[in-house]
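Listed next: structures, encoded as structure tokens.
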Structure 1
Amino acid sequence: MTLAINVNGSIQSVDVEGDTPLLWVLRDVLGMTGTKFGCGMALCGACTVHIDGVATRSCITSVDSIGQSKITTIEAIGASPAGAKIQKAWLDREVVQCGYCQSGQIMSASALLASNPHPTDSDIDAAMSGNICRCGTYVRIREAIKHAAQSNG
């Protein structure tokens, strides 16, 4: 089945079964490998993308459920104000260790900042609770989110 999906502001035509997870469409069909496979059950957050601005686990989201929604991946998150702030804060605070989970972390953090420009520790904990970092960079992640929230540019 051929579907048209809006990825990072561009309409993409994909020929896949409707129940194909969005993660595999992004990675295997469109070659956008920034979104990572972690657990395949929406438990780790490595596959997080935005669908209409909402952090969503792409490993359990079927491509036919997307409809006209706008998908944003890690490849384009820096074009949004919140995404740019988060990416800069990640560098400023040296968050990344191994890096595998970071695209999902950044996507969740930027969705938080876009919807709540001044999150509390509780807000951060709630928004980031579904993202697992095996390296344990949680303290740096929280610090980077706070730094991004305080930045003006």
Structure 2
Amino acid sequence: MTVDCIIEDDRWGDIDALADIATHAVLDRLGLEPSVFEISLLACDDARIAALNADFRDKPQPTNVLSWPSDERGAVVDGEMPMPPQIGPDTELGDIAIAFDTCAREAAAAAKPLRDHTIHLLVHGTLHLLGFDHQRDGDAALMEGLETEILGKLGIADPYKD
């Protein structure tokens, strides 16, 4: 797995290592060989992600994480697994952007370590690149279940538990 990190906000520190942990955990869980995939990651601040959110989702406010899959892989039937990626040399899965300010604020509000919350959001974004979504109830249940399972294997608490 190659995660090409562009770090625009130095407060992200070891985001490269966290991205490797998260992306490998997702691909391993789904039985996909990490070495053949590429993801681009933009580690930015709230101003940058707000601009991206406005440009791509018509929502001019910051968010924690955004993702842009390289191909449409979503499940046809609600709650079923999405189509697996077509594997070739250096298969690009897509792009993820993550905002430090929002992530730090959410982690503090939930009394969670920033590291754990960041890994959760990177797992979440990677699943989006692989066609998982949370727009329909069945898809949301599948995606949240996978997130919880993957994070549990990494020693991170269930982010959806109250």
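Nothing in this text is a laboratory measurement; each read-out follows from the coordinates by a stated rule. Bear in mind that the values here come from a model prediction, so they are computed numbers and not experimental data. Cβ atoms are built from the backbone, for glycine too; each structure is taken alone.
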Value 27, 16, 13, calculated as semi-axes √(5λ) of the Cα gyration tensor in Å from one of 1, 2, is from structure 1
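Using the calculated result 0.8 for distance in nm of label points 7 Å out along Cα→Cβ at positions 93 and 133, pick out the matching structure from 1, 2. Provide the component values of the computation, followed by the final result.
Numbers: 1: 0.8; 2: 1.9.
Computed on structure 1.
Work out which structure the value 25, 16, 14 belongs to, where semi-axes √(5λ) of the Cα gyration tensor in Å, for residues 37-124 alone was derived from one of 1, 2.
Details: 1: 21, 16, 12; 2: 25, 16, 14.
The value was obtained from structure 2.
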Parent structure of the calculated result -14000, given that helix-only ellipticity at 222 nm (-39500 (n - 2.57) for each DSSP H run of 4 or more, over all residues; to 500) is the read-out and 1, 2 the choices
2
